[in-house]
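Visitor: What follows is a set of structures for review.
Any read-out appearing in this document is the output of simple, stated calculations on the displayed coordinates, not a laboratory observation. As the structure is a computational prediction, the values presented were derived from the model and not from experiment. Cβ atoms are built from the backbone, for glycine too; each structure is taken alone.
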Structure I
Amino acid sequence: MSVFGNYARYYDLLYRDKDYAGEAQFVNQLLQTYAPGSQSILELGCGTGTHAILLAKEGYYINGVDLSHEMLQKAKQRLSQMSDRLAGQLELCQGDVREVRLNKQFDAVISLFHVVSYQSTIEDLRAIFSTVKSHLKPGGIFIFDCWYGPAVLTARPTVRVKRLEDEAIQVTRIAEPILYPNDNLVDVNYHVFIRDKSSGVVEEVRETHRMRYLFRSEVDLLLAEADLEAVISREWITDREPGFDTWGVYYVVRDR
């Protein structure tokens, strides 16, 4: 299921302009509002560990799970550069969010940066919600964000080009989406060119990321099947009521 093979090498550079600190604070506020006193968090799809590290700095103990070995290697490199105290608040393991079972429960589960939208079938969604249910303490909460169906169908995805560089490489990423409206899916076809500044050698990487956009009614049904219940759903970060221009929404879900 992993689509982050070679892509993981350039992931942090491609998303260095992402406001991870602001997002971690937003999640912290949600935790303090809907699950005050939370200490332990399971992060499904922890990637290179940026959110996890920022939340650990807020005092939380984080178990991070990711399918990508390459992503986890980058996360572990970061942990090796941290203080023993902070590194001791984080534990990382490789696993499929649809199947992983850690045999322990947490005050909260989080899944950020559209990991839930990477679950492209109803069966995948059922599986990740089952994972959440099995790891939540009674009354615990689940926070996730995803693509919002009404906005995707209104402001349809378009071709995008992103260019970034650091001291070693120049990266150009072309994203070409294909919309499948009868399946609630978008295939985002990435074509990435990486130029080594010292040698001039150019590497090409092609990835297809299949994303599912979600509607509140289907989320409610799937959560009910898992004995979970949505507490609130609003626009990611802005906290506005979702509308036709809202590509990203978040859900706070409570264990029944």
Structure II
Amino acid sequence: MDRTSGETASDRRIFQISGADALPFLQGLTSNDVLPLAKAPGIVWTALLTPQGKYLADFFVVNTGETLLLDINESLADTTLRRLTMYKLRSDVAFGPSALVPIRGLSETPADALPDPRHEALGWRAYRSLGDAPQIDWDAIRVAHVIPESGIELIPDDSYLLENGFERLNGVNFRKGCYVGQEVTARMKHKTELRKGLTRVTIDGQAPVGTDVLAADKVVGRLFTQSGTHALAHLRLDQAKGVMTAGSARITLD
């Protein structure tokens, strides 16, 4: 297979991670278990939370076999790097720019690539010097499989991991021990039934991302990514019933 096959994820930024404490540092801060990356190449999707358990950022931590990388949405990169630096204190860890770019594709996984850990429908990711122009309709894939995206469904200081499918998508580990926001996340897992969540809906019409979803003239959620006749919406699951509206669009649960 042509090693350059795959398209550039142009909305991402890559940092190189160095230092003896790099993985233990991230292990104590984020939602997933990154320590296996010390033993072999791999990729882990994880999130940084507030102490109150609210989402701040999500990113991939990647061991390419040659270097350790952090792959993050461009819109979250600067604020996340500042926050990680604030937590660093005396830890031997550093984040620096990388000349590599993230490449993703849906073909057979190349030798230098890793399967996207969230869902098999998202294909693979690799880190190279260049890639092809974007062509794949990733929104259609995300809507079909209810996969949230940074800065759209995942809103800093607002979203919660379990309401956005992080457990199903391999983004949180309940056996790894403490991290920032762990107590709230664990309580939502073990002591409550989720009454809100991201779900796929059928939509007739269009409305902007963030439009309120109404049922019987009562706000029951918000509309997000749309693809064809389907969309993602964050809803109060006990109140989202019958035909709902988002602006002029009509919505029903799938």
Structure III
Amino acid sequence: MTLYNLGTLGSTPVIRNNFNLSASEPTDVFQFKITSGKNINLSLTDISAGDDADIRLFRDANNNGVLDNFDRISGLVSNRGSNQDDAINFKTSSGTFFAEVSRFAPGSSGSVSYDLALSATAPAGTLPISSSSSNLLPKEFVLGNLSGDVTRLGNVNNTNTTDVYSFSLGTFEGVNIKLNGLSTDADIRLVRDLNNNRIVDAGEVIASSNNAGITSELISNINQSGDYFLQVTEFTGATNYVATFDHFTTPFA
């Protein structure tokens, strides 16, 4: 196991790209602190083709600065199959934490490479809403090129504050996006990752909807070809949701 101490994590993403795991060194651990209640955002991306890696988040529960069996009694895990992106978004109090990236041997051969991004944004329920939105862009739910209407059911809560959907539009295609079926407040925003760094940079949020309460959210008339990320974010508590991508064709490119 290799340990990396990242110090105090803040809203500016910390990026660790082109890291490698192997049969002899199957685990990397990233230790960090947050100084107040935050949303911890972890994004594990670009896992080498044909391989698999997972990410886990643990609190230093006994405050000894070591990731030990006591800390491992409880934690969060994202262990999606193959080389799909993994993500953890967790609302929590101040403390010391460990993000553990591990090689999943049965699905891997040889060295496994990956990119990792970490950030700690304002906790859910903070205004302005953009301050509590994750600024990382894992492809959690890949919709591909939209060629028709798509509906997805989901849930956001304190242990999963954000869901991210990736999709693309071709020439002469558009989409209206609706979020409803809410029991508490949740919001949406649409991002174009123009520099493909998987981070939400200034100017890349092209639309958002953050109505109060359980009022439906709507982003209308997105009609430029290209790649998009839709983020669904908890605001006031756990809620199920229905995300609808209403596809349409346009008379212009």
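Visitor: Assign the value 1.5, calculated as distance in nm of label points 7 Å out along Cα→Cβ at positions 229 and 245, to the correct structure from I, II, III.
Guide: Only structure III yields this read-out.
Visitor: Now for a different question. Assuming -8000 is helix-only ellipticity at 222 nm (-39500 (n - 2.57) for each DSSP H run of 4 or more, over all residues; to 500) as calculated from a single structure, say which of I, II, III it is.
Guide: I
Visitor: Continuing with the same structure: Taking volume of the Cα convex hull per residue in Å³, for residues 117-212 alone for each of I, II, III, which is largest?
Guide: II
Visitor: Can you spot which of I, II, III the value 28, 14, 12 was calculated from, given it is semi-axes √(5λ) of the Cα gyration tensor in Å, for residues 69-140 alone?
Guide: II
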